[in-house]
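Just so it is clear, none of the values below were taken in a lab; they were calculated from the coordinates. What you see is a predicted model, and the numbers here were worked out from it, not measured in a lab. Cβ atoms are built from the backbone, for glycine too; each structure is taken alone.
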Structure I
């Protein structure tokens, strides 16, 4: 099978977008594994439609804020504009766009924003978003990946895609697991994790509207909660284009 893909840098969290949707889970995983073998610094792989309505489908079927921003950049060719993007399993539609050199994406939600947040223990919150659940832990860690595994083992969340986000509300340390891909990454940036932290902040303070968060890459993502849906924004650069082939 021949396929083509581009690699983007959405403020960290290098993301490969394969040009063309692939519905079959096993084939997506084969392509995902092939790309990660070729590019060990790539942290996630998504597939975008090249015909019909704009759509993003992640290799593991999860929702990804940064990949949604990358898809916006691809569809808009890096130019200012706004479009509707199908995400997750195609059942959710969000707005994405580019404005003032920053690429932004809405984050889908289940209900009233703060209703997505549950206090599990002192300093530990569960935040449910469509396609991903995050456990937000107040306080940074010297060994975040090891500490994240302890948190996952302790709470035994059954989400297909689960993140543990350590934060001091200035910066984040995001660790994300996708069961179907058998991956566990200490990500260099995390859009949905940043939103989860902002929702915890809003849970603590009802007048909270805006939170800039420093990512492990040293780049900044901004979360805005002033509208109907949370919005993340930040800079994106397109790095390279590749063609490849795998035997199925």
Structure II
């Protein structure tokens, strides 16, 4: 497990590192802590999915933790960011970014252990999640398959839209995208140039496919009956799988 600490106060870094190492010893975890003393430093070295957790101080000289978090989440939608702060003033802005947690300094041992327990449960579940990686605006972007709403051609480029409404353009070809996503049962090619995640289809009618969030894309009219049948069969299969999972949990 790799954890990043971004803070300009060495005393806070030392204390946090000590608690994290104690947690790792008690839980027999292989833990590596990477320290950055400014937002600029972490952003210059950031790679998507490099860290399980990112502890990010809000108040730092230069770029703030809020600004750094916004940039990190543009590169890596799945980043688990925990803000560290001495004030609640930025809490609304922090949670508007959908960060994982918000901790007031100094963070107590019990509070940090609880955060680590929750993070372990989440990462264990997400560990097997497939990730779609591509280049966009000279940055490596990584989006989990479950967070992809649709993929479509846009001129000579490819547009990837995620479930938060974020849109990324890449020079990846449609053929390459279809090859990467096609083996996953969630994805359906509606026509040449359009792939959708069936988990987010709300309706298919009149030659159009309606998606969660208001997106609407064209369907190959000649194959519309077959596409509708595929989607309906997928929905039935998903419902059955959910029922089996619930029964196993009882």
Ranking I, II by distance in nm of label points 7 Å out along Cα→Cβ at positions 29 and 77, the structure that comes out highest:
I
Work out the source of 5.1 here, i.e. which of I, II gives that when distance in nm of label points 7 Å out along Cα→Cβ at positions 53 and 229 is computed.
II
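For percent of Cα pairs over 21 Å apart, for residues 101-188 alone, find whichever of I, II sits highest and give me its label. Before the final figure, lay out the partial values.
On the way: I: 30; II: 45.
Result for percent of Cα pairs over 21 Å apart, for residues 101-188 alone over I, II: largest is II.
Quick check on the output: -6500 is helix-only ellipticity at 222 nm (-39500 (n - 2.57) for each DSSP H run of 4 or more, over all residues; to 500), derived from one of I, II. Which one produced it? Provide the component values of the computation, followed by the final result.
Working: I: -6500; II: -12000.
Derived from the structure labelled I.
Among I, II, considering only distance in nm of label points 7 Å out along Cα→Cβ at positions 21 and 157, which has the greatest calculated value?
Working: I: 2.8; II: 4.5.
Structure II comes out on top.
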Out of I, II, which has the highest value for mean count of other Cβ atoms within 10 Å over residues 5-12?
I
Entry that produces 42 once percent of Cα pairs over 29 Å apart is calculated, selected from I, II
II
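On relative contact order in percent (Cα under 8 Å, 6 or more apart), which of the structures labelled I, II is highest?
Working: I: 22; II: 11.
Going through I, II one by one, relative contact order in percent (Cα under 8 Å, 6 or more apart) is largest in I.
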